[in-house]
Structures are given as C-alpha cells and as structure tokens.
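Listed next: structures, encoded as structure tokens.
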Structure P
Amino acid sequence: MLAAARVVAFVPSTDLGRSRSFYESVLGLPVLSADGFAVVVDGPGGHIRITDVGSALRPQQFTILGWEVPDIAAEVDALTARGVHFLRYPGMPQDDHGVWTAPGGAQVAWFHDPDGNTLSLDQQPSET
C-alpha cells in the first residue's frame, strides 16, 4: 500500500524566509510551493515540508533528515564552499571533511540548518 507512495518529510522552522533560502540556494532543492505556513521543496525521494512552528522550536540532538549520496567527500566539499559548517563530535573519529566511518563501513557527516536542526549526508559502503 504505502510502498509505492512518495515520502513527505517535515522540518520545523522559526523563519520560513531564512529556511527557504538555505534549502533552495545552499542545498539546491527546488521550491514547489510557499505560503505563510510552509515551504515545500522537492527531492529525489519525496518532498520536504518546512513548516513554520513559530517560537516553539527546540532543535533535537539527533538527525532529523538526511541524504544518501554516492560521493560524500565531494558533497561535503560542495556544501562547505556554499558556507555549510560540518559538525565535529568529541570522541568520534572524523576525517578532515568531518566524516565518521561507522563500524559497518557507512560514512556519515552532519550539519545544521539555520534553525539548528541536525541534517546528515551518508554514503553506503561499496559492495565487494
């Protein structure tokens, strides 16, 4: 039933204009619609609805949205060039790009959106 349906992810925002600028201009996601309640951007796996939550936002300490990419180093470099700062976590060995390699071989890098929501990039290990 839902296996064929596109996913809609929800991201909270305290400033839709600032969020739109980040998701559209920095992350390169096309805007599908915008009104006083939300900005909807398109991605290859579904839509992201960035919703105005007023001042009620309390950013979580965990990842709320992420993208699986084929070349994490290239993506980190491209986003860094657009002003994105990748997070460093004490006690987690991360490379020069801020990428952590999980025990299973997946590589992950984290960054914040303008509201402090934690977003991530991940690259799955190659099958050998």
Structure Q
Amino acid sequence: MSESAAIILRIAEDRAKDFEAMFEAEEIPLWDEYIAQGLFLEASLTRVVDGSEDRTGTHGGGPPGIQDYILHVVAADHDAHNRHDDDPRFKAFLEKAKGLQPMQPLVFFGTPLHERRSNAR
C-alpha cells in the first residue's frame, strides 16, 4: 500500500535560492530515478507563499527569516520510502541541507485513507 510523506522544510530565507539550486541538482535526479523504478508515485516541492502561520499579521507563511517549503512524496510503500532515505546520495544531500535549516522540519507520513487524482495536467 502506498505511503504519503508531507514535510515542511524550514530554510533560512537568505539561503532559499541555494537550497532550491541544490535540491534541483541533487534530489531531482533521485526523484526521476525512483519514479522510473516505480518506487515513487508522486513527488513535489512547493515554495510556501501563504499559509496559516502569521509572520507579519497578514498570514504570510512561516516565522520571520524562514522560507517554508512543502515536500510531498507518495511512495509505493514504506520500503520504497526507506530505500530513498537510506540512499547514500540522499544522505549526502540531507547533511548539506541541514546546514540551511535554522528550524527543524515538520515530518509526517502514513497510509492514505482517501485519494482522488485528476488525469488533467
């Protein structure tokens, strides 16, 4: 059964471009590989531009000085999730990414109860 992971990454605002470039160069090739192997069914990284955390009184996203990102992955199963997390290439990326995170990420994963997907893109 598939497993969804939702992670809120909390990157220092002044390092956001560095993080995005590093993510594109190092993690996107892994995603492509895992998608091609059927281990990941979906994967996305979204820069948060608005949300429920009120940094300025205008609901502008996370705390001051932080750029939040939503990382969402649907893995084929828990073993596929673990395979990615144990991949030495991901571990190397994660070690560098931790240096850009002044706050711990929020990490959640579980088995979907309900799903709907559109074929339209």
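Brief remarks follow.
- Distance in nm of label points 7 Å out along Cα→Cβ at positions 37 and 69 from the coordinates reads 2.1; which among P, Q: Q
- Which of P, Q leads on Kirkwood radius over Cα pairs in Å, for residues 45-108 alone, largest value: P
- When helix-only ellipticity at 222 nm (-39500 (n - 2.57) for each DSSP H run of 4 or more, over all residues; to 500) is computed for each of P, Q, the one that comes out at -8500 is Q.
- At a computed 1.00 (FRET efficiency 1/(1 + (r/R0)^6) of positions 21 and 93 (r between Cβ atoms, R0 = 41 Å, to 0.05)), which of P, Q: Q
- Origin of the value 44, where relative contact order in percent (Cα under 8 Å, 6 or more apart) was derived from one of P, Q: Q
Just so you know, all these numbers are worked out from the coordinates, no wet-lab data involved. Note that the structure is predicted; figures quoted are calculated from it, not measured. Cβ atoms are built from the backbone, for glycine too; each structure is taken alone.
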